[in-house]
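Got some structures for you, see below.
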Structure 1
Amino acid sequence: MDAQTAINLVGGSILAIVGWVARQLYQSIRDLQQDIKGIEVSLPTNYVQKTEFNSSLKEIKEMLNKIFDKLDDKADK
């Protein structure tokens, strides 16, 4: 085996490994992009809806107003 054949074999092997790694990275990125798209679609349904949050916040404000009214009555005495 002459030097040129050895260089070709080593170079070809290196390029094959680099190609395989590049393909694996490309496929991983595509999988991540699909996962992100799935999360974007399901995100609004997994968390508290705006209307639910507003109604809960309204209840909390009403409770706080009652507490403040009681405190105002106590402070007057």
Structure 2
Amino acid sequence: MEPEAAADSRQHAEWIEEFEAARRRPLAVRMRYAFIHTYKPVLDDAPFRAFDSMADYRRWCEANLPSWLGYGRV
């Protein structure tokens, strides 16, 4: 077997092993680890915001959110 094919085969076996281990975990455990909370500046600083229109929302995003969050216009 070629080195690249052997590496692919090992990778595939590792994926199957990880999948099988995850499948054996109870649903509650899988759900707890499925979502990772990442703090988003400004967005997470207020419990609730409402806008009269999508245009108002977009203006607010452009004026208040850091560009790396991806809410700006392209």
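Thinking of 1, 2, which structure, once distance in nm of label points 7 Å out along Cα→Cβ at positions 10 and 34 is computed, gives back 4.0? Answer by label: 1. A value of 59 for volume of the Cα convex hull per residue in Å³, for residues 26-65 alone, calculated from one of 1, 2, originates in structure 1.
When helix-only ellipticity at 222 nm (-39500 (n - 2.57) for each DSSP H run of 4 or more, over all residues; to 500) is computed across structures 1, 2, the figure -18000 traces back to 2.
Rule-based calculations on the coordinates, nothing more; no lab input. Note that the structure is predicted; figures quoted are calculated from it, not measured. Cβ atoms are built from the backbone, for glycine too; each structure is taken alone.
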